[in-house]
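Take a look at the structures below.
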Structure I
Amino acid sequence: MSKREGKLSLGAFIYYSGHHSESWRHPSGSGHNPFDIDYFIEVAKTAERGKFDMMFLADYLHVSGAEQTASGMLDPVTLLSAIAVHTKKLGLTATSSTTYNEPFHLARRFATLDHISHGRAAWNIVTSQHDTEAQNFGKEKHPEHGLRYKMAEEYVDLARNLWDSWDDNALINDKENRKFIKPGSVKEINYKGEWYASRGPLNVPRPPQGYPVLVVAGGSEAGIAFAAKTGEVVFTASQSLENSKAFYKKLQAKLAEENRDPRSIKIMPGISPIIAETEEAAWEKYEELNQLISDDEALKTVSAFLGIDLSDYPATGPLPELPDLAAQSNAMKSRIQLFIDSAREANLSIAQLGRKMHGARGHLEFVGTPAQLADLLELWFNEYACDGFNIMPPVLPDHLTTFVDLVIPELQKRGLFRKEYEGDTLREHLGLVRPERNHFKKNKEQVSLQI
């Protein structure tokens, strides 16, 4: 295996008490209230000690199954703004929906986070998934999948225009001549699109990074096209090296169609590792977690996620023949297909598939030793299956601490990961350029009036 130049990018995806749905019940789980700021500060400091590129927070705009499982979330931008003052280098990635936020508000929040953190903000761009989210905003149905991505493309274009409404170094604070900003450096944008409009300018100066790093999650055709046009980091799910290599090549080809530099994007699949000093001990940890999920609960989970009632089928039997559920879904099309394919390829029972859903929600699960995990990460990186990984600890904070203490040194020893931060901003950590004004500007009529 030939060694690839460069180093891995690593994100720490922090999710409740861990990514396994039953982590809050596990004896080694944190036992922390997932709405407690001190808990999040603790795990952020652990990630920064491990020299992670960034900390990643999800967001859902509804509550589901709260009586029996962790549910509800603090607003990620507000949370990361608090974490910013307790960290110095760690990138701060917040998820925020284009469907249920106004572009001006969102552009302002992320510009503010980038200023508070001195250039460490990233926006994970999502379009949301469920009708229950739509109903929290006075709408009966969630917009159609393809339409959501078209709207999101325009939404992000408007956000970038708002960030560009201030020149870099517009603030001059010239007391003698009574000039707070450089004349002509702040402009209206008068943006009028098909779905969104804004006069501008934004009421926050241009972010230190130019734009926060733009993160996209999605593997559907619409998601890949959106990533090629918009994304700088792509968070994806894959179950195999070959599938990841195919995705990498496909996205690189799409980048070429958009006349983008192949180095302008980082592909980072999720991986949820359970590690111990021996394989046997690691598998014991894995089984201990999965024993917290009954066959009946696993079957209900598969039914709910796939959107089809499987109660007439035995949980210990295989998935029955199914219609094209991915095509029918208005939610996570690529993830539904991934689960069905995984069950067929590995001959999983419905209960086994349900436990995989509870474990990493379709992302790659790993069970083994630190050296074996380092082998896998190195192989995928060298084979151009990815540029890095989003690490999804099944149980927090213990499994993140174990990764930092045992896996990070192994990666550093192999020359795969940094020993110290070399820059200050998230763009510098990831090797992404700082965009000049209008870096992604489209051929769109636009009038700029000086104020």
Structure II
Amino acid sequence: MINSAKFNGTNSEKAKIEITKFAGGDRKINYRLRDWLISRQRYWGPPIPMIFCDFCHKSGKGERKEMPGWHSVPEKNLPVKLPFIKDYRPQGTGESPLAKERKFSKARCPMCKNWARRETDVSDTFLDSTWYFFRYLDTKNKNKPFDKQSAKKWLPVNMYIGGAEHSVLHLLYSRFITKAFFDWKIINFDEPFKKFRAHGLIIKDGAKMSKSKGNIVNPDGYFKDFGADVMRIYLAFMAPLEQGGDFRDQGISGIDRFLVRVGKLKAKLAKTSKEGLSENSEKLLHKSIKKIGEDIENLHYNTAISQLMILLSELEKLASLPWHSYDIFLKLLAPFAPYLSEELWQEFSAKGGPASGWKKQNSIHLEPWPKFDPKKIKDERFKLIIQVNGKVRAVLDATIGISEKAALEMAMEDESVKKYISSLAGSPKKTIFVPDKLLNLVI
């Protein structure tokens, strides 16, 4: 901050706190929220379980003093089911299509037993979707929305993935409902989701998809021409999840070629299960298991697929492909190409592979995830970057754990480094050494 008296030089975030204290104020979060109207004048949707009685209204009676005439539908009569009607289109009268269905709208008042009017609006779909994950736990329960023990076991939800608009709409509404359930002691947590991850927007040829621009992508044709596996991998590979990506047909062809190469890999299978990999190939295989597993867990699907491509290229170089390598590769591929990996797995099993003898329970998608050997992912050598006055002048192959003295000796023997040092007419006055990374010579 500048021109702010004693707060000059204070960074922005700290200044907010200090100035608030100085002014005697309090820090708090303000939500820009308005009243939320949850009713809709349409047919599709859960009926709102309320009844309005004219007799009770005139006498000032009701379930709540501030709402004379209104009563909740007795619990024994729940749920209120949506009736079947032929004409469910809005009539332009400001009333729900249910209002003209007399058998539905006419109901007895729970208090005075006179004829009354059932609420004919239905609830907003946003309200319904704010607690769907609770009902999923116990969909066949006819006595209550969900079982407490099931909620305790399975909730809160581990991860919520949605568009950026969900973070201020649906997510906030879900929090309302969850906190109400918590206050009512129905559940033992007050936040519905442990993590929220926003996905990016897929555009077409550099522009947001819209009907007016005529750039809407209908995936049906692509599924027919290339198959679901190609489309699945393409969408996951085009960009990081949180960034979205630009949908281009050329990219789909590249993924199609990748899976064609995967299909040909079985032709290189070794004749027996006893063959193994070379040390370098084995190291890449275990590094791939580690990276792909971690990338999937962190939603970095594009880099996981990139590693699969690197591994495929290595396996294609082999004269004979060991069984265990093929087995692991298919398992790593399975989350991205579920259909092809299952087909290849079953063919492999029929030839005597790990899941020999086709059975439903032998699906590749029921197999345990491959495990890497920590000893086999350690590198013995690395690329040592040599800088002269902060500029890269050489990259040398060095042993992991090399000392600063040994690194300096290597650098001084390199012709490129010698040339730059001689051109500066000096010798290193200072060295900056970052173990297993770089050596900077200051002339």
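Every read-out reported here was derived from the displayed coordinates using simple, explicitly stated rules and does not represent laboratory data. Small disclaimer: the values here were computed from a predicted structure and weren't measured. Cβ atoms are built from the backbone, for glycine too; each structure is taken alone.
Below are the figures for this structure:
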read-out: Identity of the structure behind 0.00 (criterion: FRET efficiency 1/(1 + (r/R0)^6) of positions 184 and 424 (r between Cβ atoms, R0 = 41 Å, to 0.05), calculated), options I, II; value: II
read-out: Comparison of I, II - label where mean count of other Cβ atoms within 10 Å over residues 176-183 is highest; value: II
read-out: Origin of the value 8.0, where distance in nm of label points 7 Å out along Cα→Cβ at positions 104 and 384 was derived from one of I, II; value: II
read-out: Of the structures I, II, the one that 151 was derived from, the read-out being volume of the Cα convex hull per residue in Å³; value: I
read-out: Which of I, II yields 1.8 [distance in nm of label points 7 Å out along Cα→Cβ at positions 152 and 232, calculated]; value: I
read-out: For relative contact order in percent (Cα under 8 Å, 6 or more apart) computed as 24, the structure of I, II it came from; value: I
